[in-house]
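What follows is a set of structures to go through.
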Structure 1
Amino acid sequence: MKLKAAIIGYGYWGPKLARNFLNSSKFQINYVVDNKTNNLIKAKNEIPLAIGLNNLDEIKAENLDLIILSTPTITHFKLVKKFLKFTNVLVEKPLSLNLKHTRELEKIAKKSKNLLFVDYPFIFSGSTNFIKKIIKNNELGKLLEIESYREQAPIRNDCDVIWDLGVHDLSILRYLLNRNPLKIHSHKYKTGNQKKNDTAYINLEYSNNLKVFIKNSWISPVKTRVIKFKFSKGILICDENEALYKIKIYKKLNLKNTNYKLEIPEIDLTEPLLNLVNYISFSITNKKNEIYNKNFNEDITKVLQKI
């Protein structure tokens with residue numbers, strides 16, 4: 001029997017989530033909720049068996065296995081709190097805009113014994129999990145430095161570029177390193193007439209003398225999603241915009257770092273959102289949430305708030 005789900009919010013990200021839940025054999029979408037008629041018409045065309053609603057109070061969460069929230073960031077805390085008492089919840093990143101709210105939601109999840117998932121898509125990508133194995137197995141020696149460039153995205157009014165793009169970098173770092181930075185330095189500003197900061201430069205210092213540099217910006221003519229990992233024995237570059245060859249490894253051939261051997265490994269190219277859907281299905285069926293149960297959301301929110 002398939003797990004029953006409802007999607008609340010069918011604007012920009014909702015259809016992408018819906019497509020992956022529909023592509024999974026584990027879920028059926030029973031309801032789509034949106035306060036815009038055009039969005040409900042679109043949902044009806046794409047999910048004909050789902051019931052379209054413009055009032056989320058008509059949803060009986062206790063009869064569903066999962067509520068999927070794809071709504072503005074400022075609504076996350078209120079909506080997650082509303083539904084998490086009754087069933088499992090997946091919410092678009094970030095979970096909330098402050099640590100107090102994140103901790104409150106985690107307490108509700110624990111008390112209600114329901115599972116709370118946050119859509120940090122890149123931690124479910126084949127490239128990120130390939131890198132995780134490289135670090136874990138020490139295949140390229142000591143990790144010395146990380147640089148990340150994440151540029152171009154729709155300008156938002158409900159949060160700034162750090163909570164929008166920076167959350168991707170911080171979720172990836174927390175997933176790969178299993179710890180938070182010891183020191184944080186940042187500079188953020190507006191380059192245009194936006195209400196929120198659209199550009200940020202972030203420097204993080206971790207234990208074992210690991211240095212991380214992050215640049216986030218909504219304002220760019222080119223979409224950039226590149227992370228560079230510098231190891232003692234080589235450099236790994238991950239470009240999520242690449243269709244096939246997302247990872248390139250440059251292994252050092254001498255101590256002077258002047259010659260490298262290029263290797264392009266095979267990685268899992270399954271869409272990260274589908275991997276997320278499969279993870280959620282497994283977690284609900286087995287009543288455990290291994291990734292998110294280790295202060296994952298709290299640690300990410302803590303760093304975001306400090307920045």
Structure 2
Amino acid sequence: MYLRIDRLQIELPRPEEPDPNAAAAVQELLGGRFGEMSTLMNYTYQSFNFRRRDQLKPFYDLIANIATEELGHIELVAATVNLLLQGTTEPGAPEEAPLSPGKDVRNTHHFIATAQTALVANSMGQPWQGDYVFNSGDLVLDLLHNFFLECGARLHKIRVYEMTKNPVAREMIGYLLVRGGVHIVAYAKALEKLTGVDLTKMLPIPKVENSKFPEARKFEERGLHRTLYRFSLKDYQDVAKIWQGTHPDGGALTVVDGPPEGGEIPVYPDVPEEFAPGLSPEEIAELAQRLQR
């Protein structure tokens with residue numbers, strides 16, 4: 001079962017102006033082959049289908065716990081897309097073509113299908129696919145795949161970072177570079193426990209340190225690259241049997257019981273030209289008063 005907290009994992013800056021083409025690029029980090037939907041669903045189904053978790057519990061706990069964190073990563077990327085799209089169009093009568101700015105952006109699907117909000121799709125609008133999920137049943141092979149998946153995700157984050165200077169996108173990417181780095185090291189340590197092979201000697205992939213990115217560096221300075229959050233009230237405590245020792249960059253690894261402090265989820269305004277949420281301001285105010293009563 002999942003316990004949901006009504007906060008983002010970090011506070012996102014609010015955009016000064018819309019940037020719909022940056023939103024299109026960021027979509028890759030949500031619904032691409034190496035996006036957060038893929039990390040979530042890979043680890044989730046591996047945890048659902050895990051065999052002998054009674055005797056291999058630390059490995060089950062690690063995969064299940066990281067899967068839960070990925071739920072928050074999807075939420076964070078979606079919020080970034082939504083903020084980047086905000087304000088692209090203005091209200092107007094249908095005959096005035098108020099959505100005309102949408103025809104000149106790279107991903108018109110944002111304006112046709114979801115009222116200027118996130119898609120379960122990649123940067124080209126292709127829907128996320130279930131066959132991105134790898135779950136062989138072989139624990140070493142699944143963990144090795146997860147290590148590869150996180151390294152591929154890191155490469156894509158860096159490339160999207162290099163595509164836009166938008167501060168909203170870069171704040172989100174900086175944070176996810178650090179958190180994805182935690183998952184890379186965690187899977188490497190799990191594989192070392194199983195096989196004796198130290199995959200951390202291959203890192204970083206690609207060969208550029210997180211500290212080169214200002215938005216990531218500030219999170220590392222807070223020790224978040226050495227922190228594994230335990231996303232449960234009392235379960236998954238055996239992650240500490242894997243997440244222990246020293247980080248490859250130095251410093252002790254720490255398990256924190258509970259999620260990060262997080263930041264507020266933005267309140268997205270109505271978009272009457274998209275009929276979203278489909279109520280007039282007067283109807284919304286009246287409904288709010290009725291609910292309060």
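We did not get these values from a lab; they are worked out from the coordinates using the rules stated. Everything numeric in this text was worked out from a predicted model, so none of it was measured.
Observations
- Structure (1, 2) behind the derived value -14500 of helix-only ellipticity at 222 nm (-39500 (n - 2.57) for each DSSP H run of 4 or more, over all residues; to 500): 2
- Identity of the structure behind 37 (criterion: percent of Cα pairs over 28 Å apart, for residues 35-202 alone, calculated), options 1, 2: 1
- Which of 1, 2 yields 26 [relative contact order in percent (Cα under 8 Å, 6 or more apart), calculated]: 2
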